[in-house]
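Pasting the structures here.
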Structure I
Amino acid sequence: MATPKRPLSPFMLGSYYRFQLTSLSSLMHRATGVALAVGSLLLAAWLGAAAAGPEAFATMSALLGSLPGKVALFVFSACLVYHLLNGIRHLAWDAGHGYEIPKAYASGYAVMALSVVLTAVLWYFGLSAGGAA
């Protein structure tokens, strides 16, 4: 039996689909959720090192205080801030607010801008208080 020639739905990010902010925010929300799940393993390792004794905790602190450790902590905190703010945005949508296209774009830009600002403020206060030194 021959299959009829039907139009194929283009892939979301293909050459037929104009990339939109709502697509980016959806992809980022999923990616940051995965990054937070992976980062929670780092948090569990830190807690395990704290429970294992001073030597293990000193080793883990040295690892997290190194440049790659600080980068990992920065990425984890940026993912946490973005995911939290975008989750609040989703809660507003669940309540029926912000579905209009201009409001959806405005809230998307607000979440991205606030994520950058709040992550910078978090790290400023963390480093000025002597954290990760």
Structure II
Amino acid sequence: MRKKGVLQAEVSLEVAFFDVDSMDVVWHGNYVKYFEVARCALLNKIGHNYTQMRDSGYAWPVVDLQVRYVHWAVFGQKIKIIADLIEWENRLVINYLVVDEATGTRLTRGSSTQVAVHMESREMQFQCPAIFVQAVEQALT
């Protein structure tokens, strides 16, 4: 079962023509893009998005990505992508769920793991920067 996070954001979109293959099915790589859209919404909700991450001196590369394809999405389908914050103290772990907006049918699920890297020294951090942890804690209150 998919773990529910302490903070959640969701976005809705209609599958665009440029996201599908010749069979009108979403090309598998585009789900990663959908995850990113939901991740950005979650970071905005936290109040510490990628611009703020960069400005605080840290890059946040994805070091692990998991995707489980359950059912296909098709051209014109309305989908909802939900991002759940799972971990934020030592690394950033987000779970994702893509569902049909009308029926709630699960289409795809996944997770991503990101770590903070100090941009000047290029050293990976074994704890998330305090500024990020504080933003999460503030968003939780």
Structure III
Amino acid sequence: MTANFTEPVTYEGGCHCGAVRFQVIVDKHKADDCNCSICRKKGFLHLIVSKDKFTLLQGEEALTTYTFNTGVAKHKFCQICGIHSFYTPRSHPDCIDVNVRCLDGDVISRFEIVPFDGMNWEQNIGKLRGEDAS
């Protein structure tokens, strides 16, 4: 059951070893569950927020970046424990995509989890961006 918050909620989160810590302000408790090759393997639940809603609290030096395909997405992960807490997504390159599974506490139930067919990314990206499907 998703929570119905009327005001923004601030969460903290990070990687497994604690080297990387961040804070995110959530206006809408909706996360996308993508089935593309990388998201499926990582188990990433996508919470896309504007950069002003995200603060890296610590661990810049522990992060490394993986890119593939177009190179637009910057997949950040902790080089100590390997956890992918957040990244810059190809779909929204001016935003930050936070992995809901990396938020502190048991908060996934607060989010509406929406399936996204990333295996067919080109045909479905308009849905993720909130554009009309024509």
Consider the structures I, II, III: one of them gives 2.4 for distance in nm of label points 7 Å out along Cα→Cβ at positions 34 and 98 as calculated from the coordinates. Say which.
I
One of I, II, III was used to calculate Rg and Dmax of the Cα atoms in Å, giving 14.3, 44; which?
III
To which of I, II, III does the computed value -2500 (helix-only ellipticity at 222 nm (-39500 (n - 2.57) for each DSSP H run of 4 or more, over all residues; to 500)) belong?
III
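Rule-based calculations on the coordinates, nothing more; no lab input. This structure is a prediction, so every number in the text was calculated from the model and none was measured. Cβ atoms are built from the backbone, for glycine too; each structure is taken alone.
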